[in-house]
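Presented below are the structures under discussion, each in the form of structure tokens.
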Structure I
């Protein structure tokens, strides 16, 4: 026979979390006279059964709840800590950062407490007076308000099983009450109210008072007014209620004589949802790229002022062009010394048909913007000087895929021009001739070293068209490659965020070649023949700049730098269709100019200092090819008289037939009338022509040949029998 104390100890050891009220009830039964041991055991068993049926799930502590909170948003800040953009990353619910109780307007706190739980600060988790009132209303057949306290509702948020649909039976209510008592034992009232305000659902997918205040009213929680608080309180019992129902509830809570305003306020609140993101975001494409996890707060290298300058300049230009001419654009601004990205505009929407595509990081054909790096390599290797004469005349080059016939932008040719004029004026044929000197693979490797990472490994993939920018590049790559020229030929990665490492620069181009090329593309007189003296490329201070237009007018570039900044602009159509009536200086160049002028603060307006190893000399050009001028040379390469040899003094070469040509014999024309004229230019007085193995005689005879069907090799040989030039052609 167990003693009374032993029975009580056994009962206390049960793991069914007996409440204080149940314990007190059992003790009172034990002390009553006439209660037998069997009756007490039955009472114990009944209580244990009830305890098991109403035992709540384990609930986290306040610190756990707050620590586990993750907003659905992530935020982007500029270099000074100013919020410039945000993005939603988690799509399960719409949440902002956890809102401390101190940052909720007192009127909002008090109104919600009054509406949901009038005796919140007085009860211990269950409002017995409210429950008695509900019982009284039901006895009278009236519909009363709910009896769930804020603590009971919070328990439902923390353990969704307690508040799942269909959980309205007595046992479920008792479980919720016991969970509320457990919360009250471990949490303070302020912690309960703060957690409730952050976990409550107000409308749609907006969770928490932070998301509700911004999404419904466009305010932060500490700026909520009395009417805002009344409308939020009216939403809580039925978040999907109509504006009329919400207005009626708000009016009843306000007890105002005139409630007419609530109808309009409720309708406005339920109108088009306000974005929880920063509106308008200043760097949406960069936020999509960097904000990958909910709750991230990333401080970028962007400068909000510079970002706004770039956005406004691009918007003005695209609006001026109109969507029928060009729909998209992008701008990147770099700080030359640090490599920090000060502005990153991937697009501005507007007439764009692909607004989500990041134009600053999309691969597009480079056009003539690669030419400065080609000329820099040629100057560095001693193949050219800025005063070297290049022949801007028609040329046909034999390639594995057929003839390559480069053309200038205006379809015209300038004849003999200096390398300075050829680069500044963006002439195509001289660039191809320069590539023949440098070599395709060598130039491809130089571009790779300059940060162009979209290139294929084999230069033959591009062939001679690489000189004209057939490779695909991004705007951010363009900006940083030109920045390397501004930094004396030293390249280092750009920095987009404050946490990006600063890598030491590595030499790509010699300081002398980089400086000379920068001087060439900064020369307004050298580009006057192509762009005029007063184009958008000419600024009131020193700036080196190059434009480019890709094949079929799909891309228009303008990239340039001063001593302090590099600005790169792209204008085109992100879907790849051609622009209409947009030239090299009417597309991207005006944006480049506007940004550069806005960045100017009157400091460092001159050219960068000339490095050692460069000499200056006055140059005259024979035959008045160009006007005399002072020119820069690598030390030891200066020339004071530049002569351009006429055809007769140049290396002999076969100009007709063109290598790779295919000729068809017409059966209706007598064979003797279908001879092919051979033309040789240059000094060929002592040279002979060989067709296959047959000697055609002196090259100066300009013979006409009749070749049978098949492939033929025509060679030009000197007196020693060495092949000076040769072409392949086919007769069908």
Structure II
């Protein structure tokens, strides 16, 4: 069998687990292993900092309901639990309904053993009854004869455990009781374990249990003989080296990918150094197991720090936003088109890409205009700014990009072709010159935007300016351009969409279902020819900058607010899903004075744009933002991949790290995709690939515990936490009822 003793039989391994001591881990924070990495703590994966993402192992998976790490098992994004509740002399967690649900990993190495569910709890009143379900099947009915703290331990039929998997556990109580201070609950729950039936029981007394679950000791991870901790990670080509130190016993390091057994990577004491490069761009279960009592610490990546970014304030800044442009349509993005179509011809954008930092992958935070623009402009997530319905306006309490430039001596101008990005919804904040072409019933294609931009540049070039140009050519109506359409639609066409397709026509197709294959190709070719049209006029803008002699003094930012679907998932348009075609868009920043041209592949979000711009102009953002400065990562040669996220209102959330992506619609609705193998997101792997799923789902659930206050600059990305990440539970969104 795998990690305990490679030559052991299953029965020997079971005996090994039976003899385990009860203590789990003593954990606190950890100093970075290299002094030169301290300045950028979020750019490496620190093992102690990321214990909220880790899984504690002692004869099985153990859940401490008083720790933030519990949220990944509860999937409690809607706050149906009350945390840190003082009950009968100890703190615990209380479900607000008669159900307590857990999603618990069962590792492959114990899945074939005799297992049991163990719970430390106290009913909140007399005559409580609970039914216990595993994987949807009732396995036990318990009549509680007393209401004090106690332990229940129930054998789990082996037939309900399918290899290496995540198993749903449900405790269904018969009644709730009144709580002190208001509200109702059925039981207070302190700890849960799904593991070997032969293991010594978890102690009931708080003193002994606290000793088992205590994680705070001397900035080290402490393990007793046979205990372990598992991390679900995704190394990159650069952020793959694990460095650390082991004291006391010997630590075994194991690695496992989905559909394969764990393999031993290292067995060592003293210096810990593990090569994880063979697992680059994969989802990996990184496992540590103790042989003898020991302490250790470690970090993946974040050591190779080169010269800091040189900040030289640009005199001019232009933000060219292309409404509805998905990244996979552009030749300088590696991602292939999901519909296997050739890339659009964009020579002018491609020329700028050669002089820019090209960010891939890059997520906008919404799947439609208002939410994404609001996050791009303010650096906060949609769940925070709440601009995700028709009536919502951009809150004035957040500093916008335009306000940042205005306060730092730039004249701010905006010419916009998106009707939502207007004064009606307060998106004009910070602009001294502002025109919305749709609201003013003016021509609203890129040609018209550039015409206005030329006048602005010639008038304002004597002093610093920030110019936002919101173009919308790839947005419906998609219009045919005779110069470009021949590159995208081959053969004859005489159908309904010869010259264009309107927004209403696309909306009708969204309701009725897809048209013929030829019409689908025609519609997508119209979209692509609009991208080429936009590129041509962007080239005209660049010519103006050069002819006016200000090109070399101009920082250029190019991005989009969302993409469009062309029936990859059975629909069209945008606003309805969180698949790549809607949220994976381009971002380029051209400012060679400070940023060396190249590719940024560690992961970036729309909320990161404002703090990055602030850094590049040597300014500070007023108020709270949730993004991070991306320019800092330019100075780290082996930065660990950072999670990126998007949402559809408060209904759906998605997170990607490396190739792993999940879409979360609720506790029982999770989709999981391996983007390297399945860019079209056609095969949901949530049931068959638990390692892939947990690599993205665990950090997403951690983020959802603090979505309104999460700060990547303070806490780190949800998958790569910093020392400043708070260990306590947040206040509940809802009070007990």
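Looking at structures I, II, which one was helix-only ellipticity at 222 nm (-39500 (n - 2.57) for each DSSP H run of 4 or more, over all residues; to 500) calculated from, given that it came out as -5500? Please report the intermediate quantities before stating the final value.
On the way: I: -10000; II: -5500.
This figure was derived from II.
Comparing relative contact order in percent (Cα under 8 Å, 6 or more apart) across I, II, which structure shows the greatest value? The maximum falls on structure II.
Look at mean count of other Cβ atoms within 10 Å over residues 490-497 for each of I, II: the largest one is in I.
Work out the source of 1.00 here, i.e. which of I, II gives that when Rg/Rh (Cα atoms, Kirkwood Rh) is computed. For Rg/Rh (Cα atoms, Kirkwood Rh), the value 1.00 is produced by structure II.
Taking Rg/Rh (Cα atoms, Kirkwood Rh), for residues 66-465 alone as the criterion, the highest value among I, II goes to I.
Which of I, II yields 1.9 for distance in nm of label points 7 Å out along Cα→Cβ at positions 642 and 658, as computed? Value 1.9 for distance in nm of label points 7 Å out along Cα→Cβ at positions 642 and 658 corresponds to II out of I, II. Using the calculated result 4.4 for distance in nm of label points 7 Å out along Cα→Cβ at positions 298 and 354, pick out the matching structure from I, II. Corresponding structure: II.
Since every read-out is calculated from the coordinates, none of them should be taken as a lab result. Remember, it's a predicted structure, so these values are computed and weren't measured experimentally. Cβ atoms are built from the backbone, for glycine too; each structure is taken alone.
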